[in-house]
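So, here come the structures, one by one.
Throughout, read-outs are computed from the coordinates displayed, never taken from laboratory work. From a predicted model like this one, the values you see are computed outputs, not experimental measurements. Cβ atoms are built from the backbone, for glycine too; each structure is taken alone.
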Structure P
Amino acid sequence: MPNELTHATIFRHLLLSNNESRVFLLLILLCSPRLAQAQPAIITTFSVGTTYSYDQTSAGQPILDTNTPFLFSASTVLASNRTANAITLIFPNSTVSNLTQDITSQGDYYLFGSSSDSNRFVTAFPAGQYSFTVSATSSNQTVSLLLPAATTQPNAPHLTNFIAAQAVEVSQPFKFIWEPFLGGTTNDFIAVSVGNNIWKTPTPGSAGALNGTIIAAVIPAGTLQPNSNYACTISFYHATIASNATYVTEANRAAATQFPLSTVGATIAAPVITNVVWNGSGMSFDIDTTPGQVVTILYSTNCTQPLNQWPVLLTTNSPATRVHVTDSASAGRPVVFYRARIGP
């Protein structure tokens with residue numbers, strides 16, 4: 001295998017490194033359109049993709065990252081009723097490599113690679129047919145997918161309001177605005193992330209997901225902490241997806257730009273949920289907060305659901321230091337989770 005293919009090694013290196021941008025770029029790979037799954041898989045998925053990584057440190061155009069500008073990822077996520085002894089991948093250039101099992105989610109297998117040289121990267125991870133083989137006790141399965149040569153890497157995402165992003169007022173919503181995804185269509189995908197899962201846009205197929213024609217996204221007021229710094233990323237994805245009754249394949253080419261965001265504003269005490277009571281017909285609780293502060297109560301039956309997809313239960317201006325909330329509809333839900341945030 002060429003030196004560019006570091007699979008499990010790059011995973012460990014990135015997580016142990018103090019270089020925040022490299023850790024965040026690993027998250028880009030893990031959050032590709034097919035990989036971002038919050039629920040147990042009901043069908044097996046196979047994915048390969050290449051990402052060109054950029055940095056934006058001013059209002060000017062992004063530049064290729066100086067450390068690892070070219071990234072490759074491959075993955076298999078087994079349906080929840082399947083197991084495997086090993087999963088291998090044959091490249092178009094006949095190279096063979098093993099995928100590494102995720103120790104925290106044993107149905108997930110990944111392989112990562114990178115290079116700082118574009119020619120070596122294209123040689124190591126070319127366009128063409130990639131073949132996965134799942135070796136299991138009961139039977140083996142081979143699945144092939146095509147990373148098309150005709151599908152080009154997207155243009156580098158460019159944040160056009162970079163200067164404004166260096167002094168974000170946390171009590172107000174903030175809109176990221178970027179130059180268009182050239183050739184982007186409603187079949188393509190855009191992802192925006194702030195920090196390590198502080199805030200992100202919905203995944204493909206979810207309500208509010210960004211297709212390739214969108215040029216802006218809004219962070220709600222109260223999402224960020226005042227006087228803080230965040231690493232943010234905008235990613236453009238071209239994806240080719242195919243499916244049948246037993247599995248899904250996805251090949252993608254992506255471009256991701258990382259940039260800093262800084263906030264201003266006075267520190268606001270976070271609202272606290274307390275005095276939770278179930279009376280047999282519904283849930284009630286108190287919110288301790290600052291008088292006059294706008295507070296929004298969110299709820300969900302799935303605590304792993306991205307926060308920006310949680311429905312709003314109530315938005316109110318607190319008249320005092322404590323607000324009482326009753327959720328009569330909770331009687332019909334076997335499990336419900338609540339969050340309180342500052343702002344609408």
Structure Q
Amino acid sequence: MALAVLQADHHWLVSELINVATPSELFSLLKSHMLLPGCILSGFDFPIGIPSAFASKVNIIDFLSVLPIFGLAIWAEFYLPASEPSQISLQRPFYPAKPGHARRSHLEKGLEIPFGQLYRLCEVAHINRRAACPLFWTLGGQQVGKAAISGWEYLLAPALGDPKISFLIWPFSGPLASLCLPGNIVAVETYPAEFYAHLGLSFSSPGRRSKRRQSDRLAFTAQLISWAKINQIDLADPIISIIQAGFGNKLDGEDQFDALVGLYGMINLIQGNRAFYEPRLPDITKIEGWIFGQEAPSWDTCVDRSCKQYCLDHWCFQRAGSRIFTSAGSQGL
């Protein structure tokens with residue numbers, strides 16, 4: 001996790017990159033790093049919310065109300081990915097537990113939901129990035145379901161039930177401005193791939209780059225340091241050293257890279273360098289959630305959210321569906 005604190009001169013200080021060994025201690029740790037009284041805005045690189053097609057199947061109308069009971073009673077096996085297709089159910093929707101002969105069709109049959117409808121609206125592809133991976137599909141390098149399982153079970157749900165902290169989750173708990181008040185801890189869903197374009201980080205030019213390669217991360221050194229300087233963000237010496245080393249040659253190098261990019265992206269939004277989209281559609285604010293900093297959808301997005309064929313407008317998909325989300329113009333959804 002990358003940490004930044006607002007200093008008395010109103011400059012942000014990116015102080016350190018840390019590994020959080022014990023999730024239950026995270027928010028106490030963040031509080032201990034605050035230099036001034038205020039709100040803690042914490043971004044998490046895993047989905048926060050469920051697809052509306054799934055929610056309608058199980059009669060969920062409010063994600064926050066069910067998050068604390070996932071893993072209990074009828075949801076006892078919710079966090080246990082199915083090992084076999086026969087184990088998949090609406091109460092056990094994550095699949096597969098490990099690589100093997102898993103097929104997307106297994107998940108479709110077990111949940112009785114077409115795979116394209118397992119995408120949340122914020123997960124569909126747009127002009128700046130490919131589609132994210134649906135929550136319940138836990139296979140492949142892009143999968144995020146297992147991170148969501150850990151994050152929900154050991155971090156978000158316990159925090160919601162902790163009377164010692166004022167813990168809120170955007171956008172479910174309300175508009176961001178109403179949540180970011182002194183003493184509050186506000187969690188948001190971030191997606192580093194969403195921020196790459198915001199910060200001008202290109203993995204396709206020149207050549208084909210990968211954040212998994214130290215040499216390719218090194219190529220962003222000057223850009224990451226100069227971006228901070230231009231935006232009046234102070235980098236602690238250890239952070240500069242980490243950037244200049246391409247985030248090291250260990251396997252967690254790409255995680256540290258994404259943590260810093262995520263932090264930059266959040267600060268970029270807070271500073272007002274990009275228009276901030278505050279969703280209003282109940283499907284988003286009560287059930288699916290939204291990726292922090294992602295722009296509003298425009299025109300139509302079809303029900304088959306895995307569709308990757310762009311129309312003239314990057315949110316307008318060619319494949320027809322029975323359920324259509326439409327924009328409300330400049331006011332957003």
Structure R
Amino acid sequence: MQISGSEKILADSLFPMIITGASGVVGGAFVKRLAEYSAGRKVYLLGRRKELVARHMFAGAEFFRCDLAYDNFRAPFDVRSVVHIAGAKTDEQQMRAVNIEGTQRLLNSLINSPVSVFVNISSVGVYGAGYCAGLVAEEFPPKPRNVYERTKLDAEAILTTYFNAHKPGCRLVVLRPSNVLDFEDLGRPPLVGFMKAVCRGAFFVPVEDGTLNYISVKNVAAAVVAALSHKGASGVFNVNTPCSVSDAVNEICKRLERSHKPRRIPRRFLKVIGIIGDSVKAIGLASPVTSEKILEVTNKTEFSAVKFMATVGFEYPFSIVDEIGDCLVRYRKVGIL
């Protein structure tokens with residue numbers, strides 16, 4: 001049986017449940033999905049801003065203003081499952097305080113709780129795979145390259161050590177999403193530059209097609225539901241809905257009702273264009289193209305999500321290509337494009 005995330009009802013044995021990072025992008029999407037079929041069951045929502053969660057509140061949900069970087073949250077004694085989404089990504093001090101120390105604070109609060117399932121949201125960034133790694137499955141040796149990636153990997157290690165020592169019967173699931181996109185956030189709209197370039201006819205597709213490792217925040221929320229639901233889900237799983245650059249561009253052109261397709265250029269010429277863009281940027285001028293952007297569209301790394309789909313019998317409910325097309329239409333309606 002295939003599970004799309006909304007078809008599987010969460011068992012009563014998973015409640016009460018704690019959700020950290022409930023006021024964030026992924027947390028809000030998961031709370032919204034949870035509200036569809038968990039009304040009346042006890043859920044403790046931990047977050048920094050209640051106003052961001054208020055529109056998703058449901059009967060049985062209780063909000064606790066909590067910043068895991070500083071606050072020692074006392075978990076209720078009856079908690080049976082935890083979805084740990086809270087994380088920091090921009091400030092190095094906050095990354096250590098939330099991703100590492102905050103995770104340890106959360107675990108300390110659970111020592112006397114009968115937790116049977118713990119789902120942790122990590123990142124494919126822990127692999128440090130770069131742009132030419134090929135197919136990256138869960139067996140790929142992690143080599144984090146920056147503070148964010150290191151702190152997320154350290155948090156995974158903390159969780160494994162804790163549950164092995166204190167709660168060996170608890171099912172620990174670590175989900176590593178790729179680049180998470182919230183297509184409904186018009187305040188911080190994703191892929192705008194990419195779409196503008198295609199709309200202007202200024203986007204070039206590499207002859208050797210690149211891979212985009214994107215996943216809708218709604219698919220991450222669905223994956224969390226599936227991880228909680230399936231008793232066979234345990235260990236580390238990538239969650240990703242990759243697509244080719246040409247598929248994304250073709251979908252945009254289709255929604256624009258354009259018959260012509262962007263020109264294809266050899267990768268070596270694109271690299272030269274990127275270097276020129278870097279030089280322009282170095283003298284203080286704006287450049288729509290840089291070497292980093294060229295690396296993104298010529299990317300040869302793909303994070304495999306086969307293991308999770310096979311283990312759980314899971315199908316992502318939202319196509320990333322369709323989401324990109326729908327997003328383009330939405331942007332044009334509100335004047336972003």
(request) Determine which structure produced the value -7000 for helix-only ellipticity at 222 nm (-39500 (n - 2.57) for each DSSP H run of 4 or more, over all residues; to 500), calculated from the coordinates; the candidates are P, Q, R. (result) Q
(request) State the single structure among P, Q, R that was used to calculate FRET efficiency 1/(1 + (r/R0)^6) of positions 138 and 218 (r between Cβ atoms, R0 = 35 Å, to 0.05), giving 0.65. (result) Q
(message) Out of P, Q, R, which has the highest value for Rg/Rh (Cα atoms, Kirkwood Rh)?
(response) P
